[in-house]
Structure 1
Amino acid sequence: MDRIGHDRRRVVALGAAAALSAAPLLSACGTGFGGGGATGADGSAADDITGSFDWKRAEGKTVKALLNKHPYTDALIADLKAFTEKTGIKVEYDVFPEDNYFDKLTVDLSSGRASYDVFMLGAYMVWQYGPPGWLEDLGPWMRNPSATGAEWDRGDFFPNLLQAGQWSLKAGAPLGRGGQYALPWGWETNVVAYNTEVFKKLGVRPAESFDELRELAGTITRKAPGAGFDGMYGVAVRGSRSWATIHPGFMTMYARNGLKDFTVEGDEVKPAMNSPEAVAFTRDWAEMVRKGGPPSWTSYTWYQCSSDLGAKKAAMLFDADTAAYFQAVKGASPASGKIAFHPGPKGPGGSLATNMWIWSLGMNARSRNKSAAWLFLQWATGKEHLLKAAVQDNHIDPVRTSVSEAAAYRNKMGAIPGFIDTFEAVVGQTKIQFTPQEQFFDATTSWASALQEIYGGKNASSVLNGLAGDLASKIG
């Protein structure tokens, strides 16, 4: 491992390791079995796959994968032998830490080298990588029974998760229409996790409205030290100058209040984060953080938020459920055994609209090995692997209903108070709450910067009007 923590390429060998270890990698001009190369007659290599479905159709081929260091990746790597035995396909993979993973992926895709056949990506990345033509449309592969086994069962995915990777590539157009540019693999819903010990001692309950959450965060910050919880504050939320600050708790509560990031009028995408209602909400969010959030909030990422919950520094976490789960499991942190889950505050009318993050899998549109790559994607998102990964490892939340309903999974997650009930309460209202457009990352990073300014005392209306004006000149 070198200075940037890059796990150099490791190989999972086919059958007789000694005989195959000397086998050369596929050359750049190689194609998949049955013509599964870069393109087919109608633009999709999927249409070249005919006959009965066969897991062995690309036996002897190699798939090259780019992966982010993550528990989902750990579970995948631990199970790769099963894929090789099932298909006869060898897998090579590089693993990068998240700090520079997307930089690596963006550079590789934009270069046109096709160094990797498949890769991890977030659904938001479809908005950046899709329009330039870097992502394979997986729809034709999914629809071809010669390419896709019946047991893959498209209908088993939660529909909102599958729709998150489907887009027409037109700015402002809703998700769920157009090409399928990514498959859901593992995801996170954004809810509240809380320390049951301090809640019991202070005689408080989880907040059911945003006003209650703001008051509760401030109350805990004031009273927790006197109750024996020295240095504890109310609620951990992200605050660094990054797009990632906007999408978890902030965007979830924003959406539950019926607010939009942009409005779409014809072909024009207009910023809406400076509406009177959005200004009022943002002002209140910043006030909540000042009175009940972490003292060094402007540097806080998911890691600091999660760590503070586990270290009993934060009484609540409003963020990804997985960020709390990894602190809640037995022996994981000082707070383990004392963390419970709650859907979080409802919006007007009882809304539990929730934003989500999805780790998805995609295929390089320039791959010369698409037939084998599709078999890998099909296996990695299939029922067998995902159930094993969820039960034996930590691949949660499940993207498939069959996994979420499996007794073994429910028994495992039932040990965490409120986890299953919270998941079931929000899953139907969880989706990507942002408006799809190519400038997503720049826009949300600027939004996070504006939020910091408001937290620092600047006038919310003035700051958000300035942000909206700036974004209007870039997004149309």
Structure 2
Amino acid sequence: MTVHHTPSGSRTRIFEVSTLYGAATLAAALDAGLFGPRDDGRRILLVSNNAPIPETAAQLPEMPGFDRVAGRFDRVLDYNREISPYHPGTWVPKPTDAILLRRLLARQWELGDDPVELVVESVTAAPAKALTEIFTDADVHVYADGLMSYGPTRDPLPQHLSCRIQRLLHLDLVPGLTPLLLSEHRVPARVVPMDAFRAVLDELTQAAPALPATPQGPPTAIVLGQYLAAIGILTEAEEERLHERMLRGAAAAGHRRVLFKPHPTAPARYNQALEKAAADAGVSLTVLDQPMLAESLYGLLQPELVISCFSTALLTAATCYRIPVARTGTDLLLERLTPYENSNRVPATIVDAVVPELGGEAPTRDIAHLSGLLTAVGYCMQSEAHARLRPEAEAWLAAHPDIARPPYVTRRRLTALQLPGGLRVIRLPGVARALRLPSSLARIPGVARALRRFPGARRTLRRMWRALG
């Protein structure tokens, strides 16, 4: 617990955070006055470690610069310790326990009778979901620390929660693009000023330890690993090859000194495979084996190129630091993401649309094009929640038949929603239910006739349906 001073206000705000990037976003919002003056109530920073095995992962309070961010708060609490032995990424209290937990935490955190406000990350998932269930009378502010703010809300929110959300705070990582997150509930979006965010990043950079020196000089290119195998998108072998492709791309662009920042949970053999690829390419490779924000590396090294698959850090490099960026493997990622509603789809779509392919030309699409694309993708991801977007999605898809295909929108999705670019369908009531097929498949002309005439036709149709993407 860290106490800095006693504010004069009677309100308590609880800021939930699980990453240093998110903590930097909150610090920038505070510095920009988005939560009022410093003495407008108490500020509690509630730190959550959502790693699969928190005990073996990097601890946020131990990361360089965290103490500078924590200085903006009156108290720092460890959420994992408070709810032990439960895991913060999965635990949500039973409704019957919420009142008791509210009283217990109010005593434990010395909240008294002060009104409480919550400032949380993803409001549809734990630990934010747990906090909103416990503090049922608290106003809620949501902050998005990455590209997911531009996508639709992952899960429907109950009315008793949606009506409490006051605003969405987000970074302007794609200038001119409006977030779709929580827009179905008419939640106003507020930009966290990028100059305030960059100032916080500079603080973290100043606190970062010195990087290992190399005889050849500092690296001129940075490769960011994301460990997509951990979330089941790629196999470990595929991700190894993806990293090697990034390294070879940097070498082909003339970079002889490359720094690889692996994901904190990536296996050590990734580094070994990349070291061999670097030796074969004649590249001097530095592997960063200490937890540090990618943005601190930008400030320390001032690289000439940043390469990754779909990391938010690509957009931070381009927007905050004006560093050239490149992507690779994003098209494969978009094809592999399942289900279609996967929350990573919008970040991957944005990176694919605005960041140049490694070794390729920069995209020439303007913000209007990107906005239309994300309207179409967002509607296809959550068509019921965003039914008002259908006319815009239809118009954009009809005007861009070359884009209305994988990897952005699958043919299966377009067919199921009867959108431009999908297969033409007719309605055959009851057929889908009788055959246990997707309703959109059973409406395709000739399906019922084929199923009657040809044995095994249903199995064949299932294969065709999967082939549509």
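General remarks:
- Given 4.8 for mean projected area of the Cα convex hull in nm², for residues 256-327 alone, calculated: source structure among 1, 2: 2
- Comparison of 1, 2 - label where relative contact order in percent (Cα under 8 Å, 6 or more apart) is highest: 1
- Test item: distance in nm of label points 7 Å out along Cα→Cβ at positions 320 and 336 calculated as 2.7, pick one of 1, 2: 2
- When mean projected area of the Cα convex hull in nm², for residues 104-151 alone is calculated for each of 1, 2, the greatest value falls to 1.
- Given 4.2 for distance in nm of label points 7 Å out along Cα→Cβ at positions 312 and 360, calculated: source structure among 1, 2: 1
- Read-out volume of the Cα convex hull per residue in Å³, computed value 148, structure in 1, 2: 1
No lab work stands behind these numbers, since they all come straight from the coordinates. Just so you know, these numbers come straight off a predicted model, no measurement behind them. Cβ atoms are built from the backbone, for glycine too; each structure is taken alone.
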